[in-house]
Structures are given as C-alpha cells and as structure tokens.
1. One of I, II was used to compute distance in nm of label points 7 Å out along Cα→Cβ at positions 72 and 192, and the result was 4.8. Which label is that?
2. Taking mean count of other Cβ atoms within 10 Å over residues 200-207 as the quantity of interest, name the structure among I, II where it is greatest.
3. Here distance in nm of label points 7 Å out along Cα→Cβ at positions 256 and 280 was calculated and came to 0.8; which of the structures I, II was it taken from?
4. Given structures I, II, which gives the highest value for mean count of other Cβ atoms within 10 Å over residues 176-183?
5. Kindly point out which one of I, II the value 10.1 was derived from, the read-out being mean count of other Cβ atoms within 10 Å over residues 40-47.
6. If relative contact order in percent (Cα under 8 Å, 6 or more apart) is computed to be 17, which of I, II is the source?
7. Among I, II, considering only mean count of other Cβ atoms within 10 Å over residues 120-127, which has the greatest calculated value?
8. Using the calculated result 38, 15, 10 for semi-axes √(5λ) of the Cα gyration tensor in Å, for residues 88-223 alone, pick out the matching structure from I, II.
Structure I
Amino acid sequence: MTMTRKIAFIGTGLMGAPMARRLLGAGFELAAWNRDGGKAAPLASDGARVGGSAREAAEGADVVFTMLTDGNAVEDVLFRQGVADVLVRGATVIDCSSIAPKAARDHAARLAERGIRHLDAPVSGGVVGAAAGTLAIMAGGDGAVVAELADVFAPLGRVTHVGPDGTGQLAKLGNQQIVAVTIGAVAEAMMLVEAGGGSREAFRNAIRGGFAESRILDLHGQRMVERNYGNGGPSKLQLKDLNNILAVAESLSLTLPLTEAVRAEFAEFVGNGGGDVDHSGLLKHFEEKHAAGTGEA
C-alpha cells in the first residue's frame, strides 16, 4: 500500500539511508538526494526516486527530511540550492540534523515567511536505531504539526514534542552532553580498574545492571573492551556538538564544568588525528596520554 504523503529525504548518509528505507518500507512515496550521489543511488532498489539535485528531489513533496552535517549544510540546501523555492505552502521541513538551536530558529522563521512549516527533530539511537525504527526523536516547533505527522514519525521511532522552535536541538545537545561525559567516565573507570590489575571486560560485566548501567556502558563500553572503535559516531561530530553546547551555555550565562573538561579532551583527540574515530575512542586518547606521561611505549 502506498501512503498518500510524498516525502523527500535530503542527506542519505549513515543515518539518513536507513531512515529513508524505513519510510519506504512503510509504503511512503519517497525521493532521495545526497551530495555524494553514490550514497543515494542504492535507495532506488528499495523504491526511491533518486533526484539529480536537492531541488529536484523536493519538488512535489509534502514533507522534506534533512539529515545533514551542520547548520550551514542545511541552510545551503534549503535556501541556496532551492529546496524552499519548490515547496508549496503548507509543506513541512523536518530537520533531523544536529545543528545549533539558533540556526534552527532562523530556518523556521525564514520558512514561515513562505508558508512552509518547520520542525527541528534531531534523533538519537545511532545507525542501529535508524535501521530498527527505534530512534528517539526530539521535536521542536508546533506541537500540532508533530501530532499531525505521527504517521511519518512512526516508522522511524518514538517522537516527543519538546517545545517551540529550537528546543528539539536543545534536547539533542543535552543528550550529547550526557553521551560525551558518560563516555569519558566509562573510559576513565576502565583505566582505573586496569591500572590496578583488574580486567576491563570483567569490570564491565560486574557493573551491568547496577546504577552505572547505560546504553553507553553497553555499546561503547564493549567497543572499549575490544578496542574496536571504528567510525560509527565520529569524534569530530561529538566535538561539534560539544562546541555548540558550550556556545549555547555561554549565551544563557551557564557554566558547565564537566562538559568543558570533556570538550577539551575531545578537542585534543581530534587535533591529534582522531576525528574520524568513534567517540568511544576517547579511551585510546586517554591511554596514549597516560603512556606519554609515564614514558611507556
């Protein structure tokens, strides 16, 4: 059965492609575009129309999803590449990218001038959650629009309306704060246990189900045990989020000492070439700093 809404999905990378497949699997008519066309082309076999440009993909769409690297990329696609120009009044842009709240509010205001609705709806749950349709979706904007588009969100995961424009992004920043600080805490705890002669794997198993249990301990902790970091959640993007968090905190006259400390460590890790390493690789950074300090090889 084909659903009546027509969807365009702009940005079909690690997260965008599985999200688009979930929407196609739910029966929606969907057009896709990615700057690197090779990442959009495979969706054709799932039933997507692959656009030659972002503008072309968005033509005739009732709902446009964007899942892009940062606020500049979103602004470029919407307002310079012409996506906003081809959308009819009453269409909705759902921006799932993680960008600064101020940028989200700006995009919402500029789209509203054209009669186009906007939700900032960043997600959490990673590639696994995107493929399984179990994402946590944090939506800022008009709550009535969130409710109206429940059928669109349903294949992707659980959506929560957080508040007005920009608050979805604030919630995502809060999520990324907790992720980054917790990754740092797990990494330091593993170093402590191992330095005293314990096993990282046994330590992780021992505390499972206790007060320290978390998705971070489960997934990222396993990567730390195996030292198999990969590039699922690149540290450079974690650093981008931490920079945005501290910029917002400054604008609100807030001091966030734990966030500042972990941001400094990620900045050093990225600066030393760890930008494309999964953020669980912060343990690798800590170990290398310790080795350098002790003179160990």
Structure II
Amino acid sequence: MITKPAELVAAIQRLSVRGAPALGVAGALGVALILRNGERENWSIPDIEREILTLKSARPTAVNLAWGVNEVTPLVPKGATEVLLRALEIAAEDGASCRAMGRLGAEFLINKLGNRKLRILTHCNTGALATTEWGTALGVVQELHSRGLIEEVFADETRPLLQGARLTAWELQESGIPYRILPDGAAASALFSGLIDAVLIGADRIAKNGDSANKIGSLGVAVAAKQVGVPFLVVAPESTVDRSITTGSEIEIEFRSDEEVTRFAGVQTAPPGSRAYNPAFDVTPARYIAAVVTDKSVYEVSSGASL
C-alpha cells in the first residue's frame, strides 16, 4: 500500500504505475495524498508545492501525469477531500473515455478495411492495466472482439521490459482473444508477410501536428506498416494531446538505466561495463500515422490535419 508521496513517485518511476490514462489518475490522486501527508505532518505551503512538482515531473515524456496534477491543483486550497473527489471523477471519466475510443477506433477500421475479421499488431500494453478500465488501443481490440471481428492479435513482446509479453498477452488471454507473442524484431517481417491488417498503439504525448511519442520500437513498426500500406493507428485520450507543442521534436524523451538492457531478471547478460542506448520512447512522425483516435474524434493526421 502506498501511503507516502515518495512511494508513489518511486512506483511511477519503476513503472509499477504506467500507461498514460493511469498516470493521469495517479497524478490527481497523488496530490490528494500529498495534502493528507501535509495535514498530518504540518507541512508548509512550500513543502506541499515542492512535493507536487516532484510528482508532476516523475515521468517527463508522459503528459498525462502532469495533466492529472494540473487538473486538481486549483483545488489544493480547498483541501485534500475536494482534491480527492475530483481525482475520483477523473478516474470515472477515464472509463467512459476508453469506451468511446474503442467505438471510434473500431468504426474507423471497419470503414477502412470492411466488416471482416482482422489481424491486429500491438506494441507495449494499452489495456485495462494501463488505464482505469477497458484500455486505449487494446480497448479498440476489445470492441472489435465484442463484434466478432478479431481473427488474431500479434502482440510485440516490447523489450526491454516485456510489457507486451507480460501484460498484453495476459489481458488477451483473460478476454479470450486469440493471440501470438512475437519478438519486436519480427514485427516488420510479419507486416511484409501479409499477416497484419492494422497496427494499434497508444501514446504518452501527441504533438499538435500528430507526431506521437510511444514506447520505444513504435517508430520502426510505423515505418514498416506505411511501406506495406497497413493502417497504423494511435489511440489515446484527448488529455494526451499536447497542443502547446507543434511537432514531436519538442517532446522530451526519457532515458532509462543501462541495467534494463545489460541485465535480465537481475542476471548480467552483457559483458561487464557495457553501456546501453536505452530511450524509453520514440516519436513517430504524423506522416506514418493513418489516424489518431481520441475519445472525442478521429484525426487523419497523415493527410496533414492538425489536432
């Protein structure tokens, strides 16, 4: 159980709490947690402001964390209870948002590809484990499955932390959706072999022009999908769209520790002293994205439409 703000920040940074919508809710709830601790320990206003800033900046690429904090910050003078009530509203709103994305994304693919069973490629985890319920990109899969329109899901394992193999595969299995796990390096081969009808990913921040930051490896999948004419969809709530930035070049990319690459399950797998290039995210330019699907609209950004 998390009872201290520092514990929440640590959980976010080690990815125990992850996924853009879940981070937004965690940010809002975290402010309430900070105020509760401040009341109990008689923190000063600067102490509280410092704790809120630390929480807000725990994952620099993921805009939803800061968005969740910002949503409740105006209520801070009214106390922890008012902040908590708004945070719980945000959590409820996320559930409705995910359902809306599922419907919009499913309708887009049906209109584009026909009312038939589809083979979908995913990258990272975008289901209920990354939100409060249902999911973003995986929510589209769930919606298609409910209509009998999923033949199979190909889930990228998503190195180095294997969110696809550990989390997405589990969610698909629990939902009774046919799936296969494939190495990240096999995604382009699957696309060029004609095994994939559409690619669905989430996002951690989307620029005004549609450039989208997502889990590392997304860009390579997008380039391959574009080459073979397979629609590549980014599915994320409107809160993930950062209209304060024009293009993806303005998105700060988080780099993680070398040990995530040079070790596996705590065991050294690379020569001692090896250095790693380990960005947590990459940015997919809008020209490779057929559409950005949010809970409000479908933006066909590859044609030049802005969000």
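Nothing in this text is a laboratory measurement; each read-out follows from the coordinates by a stated rule. No experiment lies behind these values; they were computed from the predicted model shown. Cβ atoms are built from the backbone, for glycine too; each structure is taken alone.
1. Details: I: 4.0; II: 4.8.
That value comes from structure II.
2. Greatest value across I, II: structure II.
3. Among I, II, the structure yielding 0.8 for distance in nm of label points 7 Å out along Cα→Cβ at positions 256 and 280 is II.
4. Details: I: 20.9; II: 15.2.
Once mean count of other Cβ atoms within 10 Å over residues 176-183 is worked out for each structure, I has the highest.
5. For mean count of other Cβ atoms within 10 Å over residues 40-47, the value 10.1 is produced by structure II.
6. Structure II accounts for this read-out.
7. II
8. Comparing all candidates, it corresponds to I.
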